[in-house]
Every structure is written in C-alpha cells, then in structure tokens.
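Only the coordinates and a few stated rules stand behind these numbers; no lab work does. In this text the structure is predicted, and so the values were computed from the model without any measurement. Cβ atoms are built from the backbone, for glycine too; each structure is taken alone.
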Structure I
Amino acid sequence: MKVQMNRPIVKHQIKGVTLVRNGRGFSKPELKEAGIIDIRMAKNKSIPIDVLRKTTIAENVEQLRPIAKDILNLSKTAEKES
C-alpha cells in the first residue's frame, strides 16, 4: 500500500535569511518522534528517508504523524491475523 504524502522540507540559513526547500527524505529523528521506530518498515511503505540529515523539523513530524498512525494500525492487524 502506497501512502500519499508531500515531500519533506529542509531549512537552512545564509547570512541570517532562512531558506526552505524540498528535501530528499525524512530524517531518522523525525521518524522516531512521529512514532515510527522501525526504519526498514518505513522504507517498505515507500516513505522517503534521508540518512544524512539529523535535524528535526516540526512540519515534517506533523506530516508523518497520520501516516505513522495508519502504518502502526496496519502492522497491528497483520500481527493479529498471523
């Protein structure tokens, strides 16, 4: 099941000006804060992950929370069936 989502954002500053652009993927701390602990499962559900980024951006976490809820519900139902 593919999950529809927007691209994560990345913020950086140059001379005091904050620039925002689309990122390659979500960082591991963002996934953990949203409730997705298993990185391998997130990759299987086609969630883009950027292993180089270490920052946590609140907008990305808010975007991941409903996706994490769906994924965790799906994994719990799969465990009950088997």
Structure II
Amino acid sequence: MEYCCVPFMPNVQASEGAKGAADKLEKLVNKYAEQGWKFHGLENVEMVIHTPGNPGCLGFGATPATRDVTSYNMAVFYSGS
C-alpha cells in the first residue's frame, strides 16, 4: 500500500460551524478520490519545533533557544490493496 498525508486545518467562519469544516473535508476527500486515493481518516500529529539560540555579536542581540509544541490534523489517504 501507498499512503499520502495532507495537512487539514479548515478555516471557517463562526456562522459556518461544523458544517463548514465538514464541507471542506468533503471537498478535500473528493479531490484526492479523483486522483485514485481512498480516504483512511484524520490523525492528530504533534510536533516539537526547535529554534536554535543566537549568541549575537559580543552578546548584543542574543536570543535564547526555544522549544514549542504544536499539533496538526492530517488527512490520511491510501492506494493499493
């Protein structure tokens, strides 16, 4: 089998609510179905983003290293048997 993961973070207006998000997911699923992909589901992926610190020049403009955690929804598709 072959898999394809696509970030899915619908941007909807408050008035659209869950229906707006569902419509966007439906559009995404249909787009990939036209290319032969089958929808498997949504998965939440957490990522740790490291930003290295910068010692600056003689200490001026120095910035500390940072570590942030964020998560994304991924639409997972598959093809093959």
Structure III
Amino acid sequence: MRGFDVPQPVADLLAEISALDGLSLRGKTQTAIYRKSKPFLHFHWNEDGIVADVRYTDDWERIPANTVAEQRKLVADVAGFLAS
C-alpha cells in the first residue's frame, strides 16, 4: 500500500475481499473497496484494534476485525451479501 503502513492483517483482508466478484480497490492509497462506483468498505486501525466500515445499505456498519474468527466472519458476510 502506498503512503503509510497498513498492518498485515488489514492488507490481507483488503486483498481477499477486493478479489470477490464486483469489488475493487480504489483511492489514492488503495485501502478503500468499491462496489461499482460507490465506496463499500474501508478499515480503521489503531492501538485498540481493527474495524471495518461496510456499507450494506445506505448507512455504514462498523464491524470489528481483530481476531481470525472476526476476520473470517467479515469475509463470509461480505461474500454472502454479494451473492444475495
């Protein structure tokens, strides 16, 4: 990723989620995932952990992504949403 350090778990999630059909990485730092022309998912991280903001509807939903289980659930939920 350009411009700043992205934690490895976030980089891995960005790669895995953006590879799903209909999604793409965009933005100057390529840390935002778009669905068609709209922002769909991005991450925040700090000393308290990692969260994903996902737009399943018109509103953003904040989802924790700290543990492997939370990360797997996030990927599965996004994949399920795209398949519906």
remark   = One of I, II, III was used to calculate helix-only ellipticity at 222 nm (-39500 (n - 2.57) for each DSSP H run of 4 or more, over all residues; to 500), yielding -7500; that structure is II
inquiry  = For distance in nm of label points 7 Å out along Cα→Cβ at positions 22 and 38, which structure out of I, II, III has the highest calculated value?
reply    = I
task = Identify the structure, out of I, II, III, from whose coordinates log10 I(q)/I(0) by the Debye sum over Cα atoms at q = 0.13 Å⁻¹ was calculated to give -0.60.
result = II
ask   = Between structures I, II, III, where is mean count of other Cβ atoms within 10 Å over residues 14-21 highest?
value = III
message = Matching task: 43 is the computed value of relative contact order in percent (Cα under 8 Å, 6 or more apart). Pick the structure from I, II, III.
response = II
ask   = Quick one: FRET efficiency 1/(1 + (r/R0)^6) of positions 30 and 70 (r between Cβ atoms, R0 = 25 Å, to 0.05) came out at 0.90 when computed from one of I, II, III, so which one is it?
value = I
